[in-house]
Structure P
Amino acid sequence: MIELLKDLIRIKSDDIEGANKALLYCKSWLEERDIAPVLYEHNAKFMLFAEIGSGDDCIVWNGHVDVVPGNPEQFIPYIEGDLLYGRGSADMKAGVAAMMQAFYELSLVPHRLKKKVQLHIVTDEETSGDTSKFLVDQGFHGDFVICGEPTQLHIGLQAKGIVQLDIVLKGKSSHGSRPWEGINAIEQAFAFDQEMRKLSFLSARNTFYDYPSLNLAKIHAGERFNVVPDKCIISYDIRFVPGQQADNIIKEIKHAASSHFPDSNVIIHSIAPAVTTEENNEYVKKIQQITSILTERPTKLFGQHGSADTRFYAETGAGAIEFGPSGADWHGEKEYVLISAVQQFKQILISFILE
């Protein structure tokens, strides 16, 4: 399993071509072990589906082999003690390797499988998530989904939803030496941002989150020093708390824009629902119990501020969690995963299915 992980790290999968290459490696690895995965393609991106077992219940293991860009040396794995370094070691080729190994070991005992287990490996979680969405749209979503993201072997029970939008503010041009004759759209944008931060949706909270997050991500305006800009576009990335509704948030923003800046326009780019898996979900309680026993410490439930491919499965009503081995500095220069945690994660997955 650790050799599999090292082989995956060596594949520079920080673009579609590399991610597809890594996925084909996973396909060959499974085929060599008498598992027959199905390869799908969508918008030139590959994804893999495999299934073992039978029964009314269906458990999905989801993992991605794409990584964020890294330096060439980060694609050369190396080990120091219990730490395995390399780009994607934690996020999330360790999760993929453990899932593949667990899937193979379970395939050797078909008589013990009382439920279906599906393995989904995808190639674009770090960008759009189109490949996981494609699999879900084909009907592959199960009753419970584990996305093997690095969580220190604790359970990411919920995740914030997403609203990404532009606000287009309009002003009036004039010569830069006579700004009083114009209306500066950049200054309009500054004023709108102050109104935005007063809106009531930003005060929402629940058990796992104290507030939503609001990121002023981009601003585009102005072409010349000597011209008062007549247009400014500001872009926000909003992560809302489970329990909130994206439509209500957008309605409040549009009302603020039209009330204070009548000539403004709101353009919606992306909406994704929050993941709202409940603490009393039977699968959550089971995996929490197994993990606590194997790790010999309490397993915490927490909420993710970011989002993963769990969001696509959660839309179907399936329980979905982020749960994976321990590591650190993913997306950083010294990304690593704990080898012992990868081994524990594999054993937890197997026990979760068999017990």
Structure Q
Amino acid sequence: MTGIKPQPGIMDIALYVGGKSTLEGVSDVIKLSSNENPFGPSPKAQDALVAAARDLHRYPSTDHASLRSAIAQVHGLQAENIICGVGSDEIIHFLCQAYVGAGDEVIHTEHGFAMYRISTLAAGGTPVEVAECDRRVDVDRILAAVTPATRLVFIANPANPTATFVPMDEITRLAEALPDHVILVLDGAYAEFEPGYDGGAQLAETRANVVMTRTFSKLYGLGGLRVGYGYADRAIIDVLNRIRGPFNLSGPALAAAEAAVLDHAFTEHCLAENARLRRWLREALLQAGVACDESHANFVLARFETSDEADAANAHLQSLGLIVRQVGGYKLPACLRITVGDETACQRVAEAITTFKKAQAA
């Protein structure tokens, strides 16, 4: 069996660890570790899912035409330039699989989403990490890292886990300065939470080397169904569709996603509540003496003085049944990422951290 070996790079991949969901011995748990919508999915999406159960014996659509049409209608996109995947993670994986190989480089930033590195290594490429500036993507540092071997540049905007945002003029400057052989991938998993931001859709329409990815897992509350999509020049979409499995999305997932994206009233309610509670939670953290950048997503990044203090705060929160995300794996060991939950959840977190900080100071 010693002759059986995986492709180079595979064993360099650290297994992805999702946000914790349970606490041993605690029943009244509030999960704020995975940036899920605290209001759940749209009731119309739930109804569509139930209705789709009648056709579980049927294969799903292979071209996802109905969902692509709904996405295009809501966001003002061209349906033929959309590809749907098992979350935006699969689109990221397709891009690496199609455009990256041995000797190729893929740029991601210091605190960037773990899947950029994972998908690069899985394709046999070399991840190139670029430093951020105060938890913000630095366009000039990215451009300085580009070489003839660079194939992809990944940027999450708004970023995860920092919740910071790069203005569109800076993103445009980056896209215009990149060589033609480099694809800029704008990960818009949290794009809806930044008012007036299109996730880079217009840039993807006007530049042949820009791809936008989006997900139904955050705002739309469909993390359990795994639906996402990419938007790019037709030539890139054609390439990605050649490696996409013909039935990569189930019928129920397609039906629920279509209903979710078309339920404007529910979406607007979720966005308004997130904006209100996000602002409130950040102010509460600042008043408690915890640093916190302005958030452009559905979570906040609480910054403590040391990693030990962050660990102690996390332990205190867990003792109260509150699960948040430690982000040491993203090179932020003194930070906790906290999903903006409903009003009760935000109040409990704020009270717990305020009590913790007062005890620390005593």
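For the reader, a short list of remarks on this structure follows.
- Structures P, Q were shown, and Rg/Rh (Cα atoms, Kirkwood Rh), for residues 170-217 alone at 0.98 was computed from Q.
- Here distance in nm of label points 7 Å out along Cα→Cβ at positions 98 and 322 is compared for structures P, Q. The highest value is that of Q.
- At a computed 5, 24, 32, 26, 12, 2, 0 (P(r) over Cα pairs in 10 Å bins from 0, in percent), which of P, Q: Q
- Answer label among P, Q for the case where helix-only ellipticity at 222 nm (-39500 (n - 2.57) for each DSSP H run of 4 or more, over all residues; to 500), calculated from the coordinates, equals -9500: P
- Given 63 for percent of Cα pairs over 20 Å apart, for residues 130-233 alone, calculated: source structure among P, Q: P
- Structure responsible for 22, 13, 12, with semi-axes √(5λ) of the Cα gyration tensor in Å, for residues 266-345 alone calculated and labels P, Q on offer: Q
Laboratory data are not the source of any read-out in this text; all were calculated from the coordinates shown. What you see is a predicted model; the values in this text were computed from it and never measured. Cβ atoms are built from the backbone, for glycine too; each structure is taken alone.
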